[in-house]
Each structure stands twice: as C-alpha cells, then as structure tokens.
1. To which of 1, 2 does the computed value 159 (volume of the Cα convex hull per residue in Å³) belong?
2. Out of 1, 2, which one gives 0.75 for FRET efficiency 1/(1 + (r/R0)^6) of positions 35 and 99 (r between Cβ atoms, R0 = 41 Å, to 0.05) as computed from the coordinates?
3. For the read-out mean count of other Cβ atoms within 10 Å over residues 195-202, a value of 13.5 was computed from one structure; give its label from 1, 2.
4. Using the calculated result 4.5 for distance in nm of label points 7 Å out along Cα→Cβ at positions 163 and 187, pick out the matching structure from 1, 2.
5. From which structure (1, 2) was helix-only ellipticity at 222 nm (-39500 (n - 2.57) for each DSSP H run of 4 or more, over all residues; to 500) calculated, if the value obtained is -8500?
Structure 1
Amino acid sequence: MSLSDLGAAVRWLREHTEPAAGPRAGRRVRGLRREELAELAGVSADYVRRLEQGRRHPSAGVVTAIARALRISRADYERLCALAGYAASDGQVPREAGTAAMRLLERFDDTPAFLADAAWNVVAVNGAWLALGGGAATGSGRDWNVAWRTFCDPRGEIDRAEDHQAGFQAVLAARLRDTSLRYPADASLAELVDELRSTSGAFDTLWRTPKTVSAYENRAVFQTSDGEDLTLDGSLLGVPGDDLMAVVLTAAPGSADAARLGAVVRAAGGPSVVRVGQAGPG
C-alpha cells in the first residue's frame, strides 16, 4: 500500500462522517472540513491536507486520534492502521456483539445460527442451534471455540464427510491466521494458536502450509437426541462492524431434513438468543 492509498481513505472517511461526529453536530450535511478534523484530532489543517495528498506518513498516535475524531468503526480503524503500516493500538480481538448483530441472529429464529469472534470464540447462539444440542459442555475452557472443538475435541454427534471436513478445517485455519496478523498483540489469541499447533497435527500442518480458501464449505450431519441424522449446510456471513462471523445452518428446501429440522426446533422451544457466558437469553 502507498501513502496515497492512506490519504484517499482518510479523505473518504472525513467526507462521509455522520454530522453527529463533528463540532457542528446540528447540521444535516455529511462530512467534516479539514479544519474541523484537524481541531478534533489535535493536528493542523495543513497536516490533514498533506496527509490526504499522500505527502505525510502519520504516527500510530495520529492515526488513532483521527480514527477517534471521525468515530469510525473498528474495521475502518484497522484498515487505516494497516495502510499506515501499524497494528491496531490495543491489538485485542473484539468480542462484543452489538445490537445489530444480535438482531441478525434473532431473525434466524427457525434456523440454527451462532455468532463467533475473529478467533472463532462463539459469543452468542440462537434457540435453533441449542435445539440441535449445540454447546454441550465438556468442562474444557475451550468449549465455545469452534477451532478447538473441531481440531482437538470433536463432538461425537457431529460428522462430516472427508472432503467437507478438510474444507472446513482449511477455512478455520486460514481465518485464524488472518486474525493473528490483524491482532498481533492479543496474548489469548497467541496462546490459542500455540495450543492448537501443539495439540493437533492437522492444524499445525495447515498453519505451516496454509491453503488458499476461496469459499466456505461446511456440510455436517447432526445426530439428534432421538438418534436420527440431520444433514445441514453451513454458510458464513461477515459482520464487519463488530468483526464477527455469523454461521448459519440450513437444510435443502422441501427435503426430509428441512421437515426434521423444523420439528426439532419447534419441540425444543427455549430462548431466541443466548449470549455465551451469561445466564438466560441475551
């Protein structure tokens, strides 16, 4: 990336800032003038002009000050840091699910779905996922980490064909590698990766020789509480603002699996959404 890319990104964000972020919060027109951004960020207007022209390389502190002044999302902040050649200041994987992300999960009331952070820690699940028996505890501190459960502590009631298992594992490892590059200062993330590499030969191989992943592949066979099999296809949806992932499991329309899934969800009842680690629905 060049400084001109960084400058163009800053200018676009400045020109598209919501009015409430600026010193003249009552106005309706989007965007800030250079002078207004400079005042909020504690730099000169000439500095902002040169930065947007690709003629200044800001310090990590200035990048953070500009991000705060513009009240941009975590994803936009990380992008500015990357363009400037820095890691995000705190370097921690965001774990909180915002209101919009939780509302998205609620919309899948009859479809198993869960939200996971960028390190594959599940942060919230819906009632349909719980109806499948999702989240059965083993007593491990990694019970709610998808990568750990897949590589090191697989659940007996979930099965995948060899090709689907290989594709699923490749996605898990590839996304975890990307996350480690974005959050190099996150000690808990580094610890997770170390444990995965030392415990799972399959994960260590994927980590050392990563595969290019072009699509998310996840077809799984769930064994329900009465012993019947239920085949579901997984889809991965990004939630960029919170840096979360939503995993949604569906059955082929009109299939016996779809009818079976509906019956399992209706019989279970329960809360619509549960935040992991909290008692009761979120």
Structure 2
Amino acid sequence: MTEAAKQFDPSLRQMMEANEANWDARTPVHLASQFYDVGQAADPARWFAAFEWEDLGDLTGSDVLHLQCHLGTETIAFAQRGARTAGLDISGASVAAAKDLAAAAGLDIDYVQANVYDASAALGGRRFDLIYTGKGALCYLPDLDSWAETISRLLRPGGRLYIVEFHPLLNALGPKPAPGDGPELLLRHDYLGNRGAVRRDSTYTYTDGEAVQGATESFEWMHGLDEVINALISAGLRIAKLRESDELPWPRWPGMTPTPGGWWRLPDTAPRIPLLYALLAGH
C-alpha cells in the first residue's frame, strides 16, 4: 500500500486499485487504436488546442511535470518544445509504453509510476515550473483537496499549474454517444459532483479497438468547476485565468465541424456551449 493510499478508507483504496488494474488492461488497446495513432509520423501537438500554447508561452529550459500522463502523448510535446519533462501515471503498463514511445522519438523524458497522491515522494521531492494535467484525468481522483495540496508541494515558488479538462457540461451530456443517441443535446448525467463514486463497465474504452482483456471495472468521481477552484484556493494557489472552450479533439456529435487547428466544434446552428475548460493557477 502506498503512503498516500493510507489516508483513504478501504473502499476508496479498492476503487483506486481497480482503476490501476483497468488502466493496465486498457493500455494495449490504446496502443493499437487509431484514436491515439502512436506511429512515428503522429504529431503530439494535435492533442493541444491553440490557446494552450498561448497560455503557456515559451517552455524552453523549464521543468515540466505531466500528471496522469497515460501513454505520454502530450508529455512528448513538452519535451519537443525544449522543456525538461517528467510524466507520472498510476498504471505501470502505461508508464512502460510511454517510455518506449519517448525512446522511439529520441526524447529524454523521466516517467514514474505512482498514484498522484504519492507524486511528491515518488519524484524525490523535485519541484517544477509547470504542472500540466487534464483531458479526462480529474475524474479518477476521489479527493481534490489532497490533490491540490500535492500540486502545491510540487510547484516551485512562481510555478504554474495548467489544467485543460473536459467541462462538467460535457460530462452531463455524455462524453460519448449512448445507444440510439442522435444529434440532440440531452442531459444524461449529473453536472455537479459530490454524489460519490460512479462505477463504470470499461470492457470497451473511449477509443476504437478490441475489448479490454482482464480488469474491466473502473470508478470515476465527478467534480464541478467550483470544487476544482476552491480546492486550489484552499491549497494556497491563485487562479490566474479560466477559459471555457467550445472545441473538442474528436467529433462527439454528428455534424460537428472541424476547426482550423484540427479540432471539432458544434455547427453554428447549434447552441454554443462549453465542452472544455482551461485553468491557470500558481503560487
């Protein structure tokens, strides 16, 4: 049992262990998927909206940590932009795959397997200029107050946290189609969190590909924007910027139109709603 996991009751520990096993089982499916397309010609910058690089600026020589990095598809983009880069993920299979992908790209990235709540110890007390996380990461964390305290410990004075995460409204609409789903925007799930864990059958993941072999149970926790912001403020961080974006990196609904950056948004005839948010905070 990790040190951080000891703070949680047995049921939460079991849920996080189930998620670790499920992400281990997802990894080979994701490596083979067209969704991730991890071939040599794939450009990792495609996972970033244009406004992200505007917010982050020049990262040359910066120490950057990507939390919950999975295959490291976005982590690679930071290293390519001249940052000294590290990635951390709960899944040993994901970390092994990320190391292989970084080596194939000729990049020196330090990948570490650990629960987010153990990140400070797992990284040997290192501190960073920038911590990046999101795009489906926070929903796997049961306790945002402890997460925010971990972030605060990992940041240098003057360091920044940048979250780019799926908007709670997208989660309420459903981040992937339901059986018989049409083009309508229908509320299917909670917008606000605080109802506890949601059990998922993850036999099939959000990518294309075969069924997951092995551990198919996973658990998610919904977090509203207020919960994220208040956790960071309580940990002593200052909110510098909040964006709400109508773009997604994949076409969730039929009829979505491509953006100049290669992402997707609803057509002009549809309501303009936030599907993603970006939050910049720091000491």
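Every number here is computed from the coordinates shown, using simple stated rules; none is lab data. Predicted, not measured: the structure shown is a model, and the values here were computed from it. Cβ atoms are built from the backbone, for glycine too; each structure is taken alone.
1. 1
2. Working through the options, I get structure 1.
3. 2
4. Comparing all candidates, it corresponds to 1.
5. Source structure: 2.
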